[in-house]
Structure I
Amino acid sequence: MKPAQQNKMDVKTALSSLAFGLILAVAGGCSRGAPPKSAEAVPVEVAIAVQTNMPVQIEPPPVGHVMALSTVTVHPQIQGMISEIHFKEGQEVNRGDLLFTIDPRPAQAALNQAQANLERDSGQLEYARANYVRDQKLFDSKIVSQNQVDTDRAGLDAATGTVAADRAAITNALLNLDYCQIHSPVAGRTGSLQAYVGNVVKAPDDVLLTINQIHPIYVEFAVPEQFLPAIKKQMGKRTLKVSVAFQNMDGPPPQGDLTFIDNSVDATTGTIDLKATFPNRDDALWPGQFVRVTLTLSELTNAVVVPTQAVQTGQNGSFVYVVKPDQTVEERPVMIGVEHDGGTVVEKGLQAGETVVTDGQLRLVPGIKVKTAESGASTNSPANPQ
């Protein structure tokens, strides 16, 4: 055989082998989507889609700042030395409780002086009135002159003014004596002392104490302005509930009510400030604390809910693997809604009671047999209530 003919035959053989390999590869690729008939059942974890109520909340949850309902700074209203302190730092006090006593002796002495002045000047007033009455009669009898009567009248008016001033001085002295006892203007928790027994304090510059009212207490937070229409709409129907969470929280999340919407949107951040009021009977919230806030706008009733990990995303959107009665799986496209606490609402494509795969989806293709086990990760989700 000639060399040219041999080369042609080798080329034909190589091309035939390549074509055959391509055919096998295409055939293998086309058959990859179908489950092998002799394949063993794939182990997966599953959960049951349930029908339940689902809260509609703002996601992601905003960060809030705990604020005292009111903060009062206690100042002295007179100058003097602190003689007694009637509470301990950090103590709960009620409105009207005695907090401080300022040495009352100077105020008492000023009151005694004012009372003595009143007694003295009252006597002079009576003397001036008697002179005026007597000289008025003598003037009528043409015994004294008009000038004398006018002088008596001026003396009477001066004495009357002096007595009025004495009475005002007594009122002021009584007020200063009352200021020697400083009472709590609000019910709340006391802070650290800023003055101690023996310190001389003056009004109104010195600060003695700060009291925070924490029953109830505020949580201030901001949400994007896009939620404002929904918040206003729902507030017109009912009181919106707010819960908070924080690090090392012990017990259930504190619950409160949304009570305030600011009157303008922050143009810099595009957010609106809100405040929620919490009873705070157990002192779980503390002024200055940062918390994660959950605002519930509404609640979906009788929604179909599955664990969030059951929902997969493909080229055509969201889908779930549904386990059929013959233990094969079906890839089911779904329309999903809100998520909450590990559960996702399925608005369309799934019925309550159907079984969905929650773990092991990467090994699945439609029609393959599976060996199911209840999903331990989803037992606390809304799709698997305890």
Structure II
Amino acid sequence: MLRGARYAARDTVWVFAIARCGRLGMKKLRVLVVEDSATMRAHLCDALRSDPELEVVAEAEDGKRAIDLCQALRPDVMTLDMMLPVMSGVAATEYIMAHFPTPILIVSASTQRGELFRTYDALAAGAVDVLEKPTGHEPEGVWERKLAAAVKMVARIKVITHPRGRLNRGPNPRLDSLPAPSAAATGTRQYSLVALGASTGGPGALVEVLSALPAGLPWPVLIVLHIGELFGAAFAEWLAGLVQHPVAYARGGEQLSAAKGCVFMAPPNRHMVVSRGRLLLNDEPPRHFCCPSVDCLFESLAREQAASTIGCLLTGMGRDGAAGLLELRRAGGLTFAQDEASCVVYGMPREAALLGAAEQVLPLTEIGPRLAALARRSSEARK
């Protein structure tokens, strides 16, 4: 997940992780640096070597060399540029995460549409996070400390085998046979809206869930993903290219009753809420250091139309969304959370589970089909 609103939250996490590492006297974290520019590669290595808790074990100038070194050395973490010769950063990420999963921090200066798409592809393929390269205008040492902290944080994420190909699968016959939750579990309510919240690991999780939803979806889908403005500019467009539903950043004022089948995302650095059946954007202070905040969306839905809302909290660091999901459940909404085994980071869903906010805790692969089953039931009831 990307550098931005969740991004400020991580500063606190990084400080804690750094302090904890020092207290426990842990061995140095072994870092593989992958960057095609010799100048930037030297800068990265110097910055990392200046931290006593990090050790640069190797450097690579292209994606193929990165794979070879990662397989041979098994580093604790690697930094990876997207624009590489021989084999791209995306291709290297896909191979590494499928064969010998390693925590990957993307270090990129990509701001063009095509380059941003490559960053999103790498995140969906299993890369943990992204940090922008220095602009040259930062105060001395600030970016270097941010890099070291990001590397330490990413290194502590327990990554799993993540074949990229599964995100491009064709129709899944399982979706046609999976029953909707029983009446005992969901009552006889008809739902009119789905709201999803995600953070670290969110790009891949959102593709997984939205890909399972059928065409002609009878509801709008609202999404809050912790994503920074720099890397979030084209995310909605990228997501729209991978699923069969129109996806766009909310502009404010959209009438939800006229938006069935549409997916609206909170834009970077703006909270998205629902009021009187319309989407609104605001510039209120961050919640849990996050803007946009999942809690803000869920809480507005709890006040507005809880009984007809399905809320789901996906993988992510921190606790944003847990309290809001609890309010939604208390107000009569149907609530889900992703389970620990399928999360990139079991943070936000864990907080929801501890609060009793989730009626059902499900593996990622079951969340989309469960929503699809509810959508079919809702469509049949309307007919």
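Every read-out reported here was derived from the displayed coordinates using simple, explicitly stated rules and does not represent laboratory data. Because the structure is a prediction, the values reported are computed rather than measured. Cβ atoms are built from the backbone, for glycine too; each structure is taken alone.
Could you figure out which one of I, II the value -12000 for helix-only ellipticity at 222 nm (-39500 (n - 2.57) for each DSSP H run of 4 or more, over all residues; to 500) was computed from?
Values: I: -10000; II: -12000.
Traced to structure II.
Of the structures I, II, report the one carrying the highest value of relative contact order in percent (Cα under 8 Å, 6 or more apart).
Evaluating relative contact order in percent (Cα under 8 Å, 6 or more apart) on every structure, the highest lands on I.
A value of 4.1 was derived for distance in nm of label points 7 Å out along Cα→Cβ at positions 64 and 320; which structure in I, II was it taken from?
Derived from the structure labelled II.
0.10 is what came out when FRET efficiency 1/(1 + (r/R0)^6) of positions 48 and 328 (r between Cβ atoms, R0 = 30 Å, to 0.05) was calculated for one structure; which of I, II is it?
It must be structure II, since only it matches.
For which of I, II does P(r) over Cα pairs in 10 Å bins from 0, in percent, calculated from the coordinates, equal 4, 13, 13, 12, 11, 10, 9, 7, 6, 4, 3, 3, 2, 1, 1, 0, 0, 0?
I
Once FRET efficiency 1/(1 + (r/R0)^6) of positions 80 and 368 (r between Cβ atoms, R0 = 25 Å, to 0.05) is calculated for every structure in I, II, which label goes with the largest value?
Ranking I, II on FRET efficiency 1/(1 + (r/R0)^6) of positions 80 and 368 (r between Cβ atoms, R0 = 25 Å, to 0.05), first place is II.
For Rg/Rh (Cα atoms, Kirkwood Rh), for residues 208-311 alone, which of I, II scores largest?
Answer by largest value of Rg/Rh (Cα atoms, Kirkwood Rh), for residues 208-311 alone: I.
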